[in-house]
1. Once distance in nm of label points 7 Å out along Cα→Cβ at positions 191 and 311 is calculated for every structure in 1, 2, which label goes with the largest value?
2. Here helix-only ellipticity at 222 nm (-39500 (n - 2.57) for each DSSP H run of 4 or more, over all residues; to 500) has been calculated and equals -11500, so which of 1, 2 was it run on?
3. Who wins on relative contact order in percent (Cα under 8 Å, 6 or more apart) among 1, 2, i.e. which is largest?
4. Ranked by distance in nm of label points 7 Å out along Cα→Cβ at positions 87 and 239, which of 1, 2 sits at the highest value?
5. Could you tell me which structure in 1, 2 was used to calculate distance in nm of label points 7 Å out along Cα→Cβ at positions 255 and 287 as 1.7?
Structure 1
Amino acid sequence: MSSILEGVKVLDFGRYIAGPFCGALLADYGAEVIRIERVDGSEDRYVTPVTEDGQGAMFLQLNRNKLGMTLNPTKEKGQEVIKRLVENSDIVIANLPESTLKSMGLDYESLYKINPKIILTSNTAFGTTGPYAERVGFDGVAQAMSGAMDMTGNPDEPTKAYAPYVDFCSASLAAFGTLLAYIDRDKTGKGQRVQTSLLQTALTTTNSLLIEQDLLSVNRVATLNRSQTSGPSDSFKTKDGWILVQTVGQPLFERWAHLVGEEAWIDDPRFKDDLIRGENGILISEKMALWCSERTNQEAIKELEKSRIPVGEVLKAEETLKEPHVIEKEAFVKMSYPTLDKEYPVAAPAVELSDKPGNIRTRSPQLGEHNKQILSGLGYSEEEIEDLKVNRII
């Protein structure tokens, strides 16, 4: 079966998450993606090391389905390699500061001169305009500046989300933008530049909070896991663990009230709608906490599910890996790596298509694993490839 993006050629100069995950999303659906790293390996290859030679968990996840190449683009012969690569490619991914793009010859103007049909997809911390354009930043910086961190945790200690959702959302938006540009190229014959930024992505996720603040000046403060605009929506301790319950909307609230024996609350003005329930959320959470304290996780979940109330068990990482639904749904693809003595789980493509679905076919590459294959395909002889290696161009 052919893949949707079969024949699309991508150069991935990305780092960490926002660039590499964009490339992974394209690769999952058939694009040929070449991950290009520094000669000694890019920084993200070694983040959270899990193999005996220091390869990182994040790299093992985000570079599946890719070919691996090393290259020093700052040297003249390195620029020659880039020129050949770009001539034969459709898309360049580079989540690098604007000044770095120019120094590496990866800015859109330089790429356009080589290949007018090229699409450049870049992600920065703050965008390429405005007073912070040259600043560097990570996911947590964007969380902090978007209002999200202030509303997470408690008022005395703003808390960053553990999962780097801004990075992954930026990568997903970058892949979306890249495909838009690719579709447009089919119509116009011209490439273009696609940009995302961590801050703009973060602002997108907190936009409703910011709209409310701008219009109503509510000045909300964090309330741990308790929602301020519905209830009960909070985390609750049971006899043997924790669960998270979320009720939004009148039908759910009424089912919950019947479940816990508080039918009178349905017509109580203190709980007449989601917003008022959020304002009186402490009372609702206290009632739910008492109900949960008399049950185990599974007992509580069984009763809540019977009433069709959204609930989830708060799982540790080791428990998530053993969760029956996760296993039966085949949410992970087990992969092997040359310097690992056991298989590791990579999350399967989250977008499920009924025809021509995405799939994870190959593991992340070892450092420079496909140098010879790629360069040979560009017309380099074995002697030229060896010379590039000796001179640390690759």
Structure 2
Amino acid sequence: MCSAVIGITIGECATTKIVKTYIINADIVRVFALFAVVGIHLLNPIYARPDFFGGTFWWVAFLLNCLFRMSVPLFVMLSGYLVLGKPTDISTNLKRTWNRVVVPLLSFYLIWYVYRAIAAYLRGNEFNYWSLVDALSKNTYSYLYFLVILAFLYALIPLFQLVFTGKDKKLSRYLITFFFLNAVVAMIARYFSLRVGDVFNTYTTWVLWIGYFLLGYWVRLHTEVLKSYWSKLGGIFVLGFGLTVGLGYWSLAQHIQGNDILYIGGVSYPEEYLSLGVVLMAVSAFVLLMTVQVPSWFSGNPRLVGFLKWLAMVSFGVYLVHPMVIDALNKFFGITADNPAMPNLVVYVLLNTFLTVVISTSISAVLNKTMGLRRIVGRVTT
């Protein structure tokens, strides 16, 4: 939750000490990003349903889905913002990568697999036990692909450090621009030409996210300068959100009519985290959120800040456990949009959201406080 800066303490002798400075903006971004991912999964049963298409509440779900699409990019940029620039060596960095990313990844890869196997058994459904191995080369076929990306990015931190510490100050901007263009073009190519086969998998997708990761730290280095661009950044955000909404609505309408030109595997291009609209929206939002001055009524209130810190502490655990909570509520407790007992969609969404957030937060809080288990919900951005 904190970032470290190096300071010198002068006493009888000079000593170097690590001073931890709390960055409230970072926790705000972290909490929004991780809970927005939960929001995407909670709203999916509404905005992805043709039978609800165009209704008032469908529009609410659709617009929130478009907004929440910047969640994962925000978290990757935040990771770069906080972890790049810290003194490290290969050995220390690999240890950090293992503890903060790989351990949670492997743990929940197995937990998710066991949960699905048990759920299938209890419901009398078939289950592909070989999927434990099959999914290894396909981004784990789950929400955990995000940790796969972070694992690769973290492992290369010593290399990325050289980009910002080298003599050529233009190198960082060049590489950030290159990797962003590469990612945007690759995603467009996927939908308009490379539509078959496993174009991206566990061992290739992470490359597309390097731009986000490097940009996070670049923003930290240029915080004061970027404050003078708030109005332009606001315009870029509106443009990105507008593209995501407009193209998203059009692609969904085409999908309902049987035209899947912008659909692959049930996901449309505008929903991709590397689509042009989401890139514009996420980058501008990140800069704005990390450079804005948090109002004193919030930052100066110990209770509010304490609650924010607590949410930030449990948020990663919420991200890790929420798919199982949603699935269990759906399959075993009948919390579905089609349940005749549900009065309407609003009640369903509110009930599903409340139960998912409360249960997931409670489980995460227990894991974070339990010795031996807190490692599986390691904080990946500190």
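Any read-out appearing in this document is the output of simple, stated calculations on the displayed coordinates, not a laboratory observation. Predicted, not measured: the structure shown is a model, and the values here were computed from it. Cβ atoms are built from the backbone, for glycine too; each structure is taken alone.
1. Numbers: 1: 5.4; 2: 3.1.
With respect to distance in nm of label points 7 Å out along Cα→Cβ at positions 191 and 311, the highest-scoring structure among 1, 2 is 1.
2. Numbers: 1: -11500; 2: -21000.
Structure of origin is 1.
3. 2
4. Numbers: 1: 7.3; 2: 4.2.
Of structures 1, 2, the maximum of distance in nm of label points 7 Å out along Cα→Cβ at positions 87 and 239 occurs in 1.
5. On the way: 1: 1.7; 2: 3.0.
This value belongs to structure 1.
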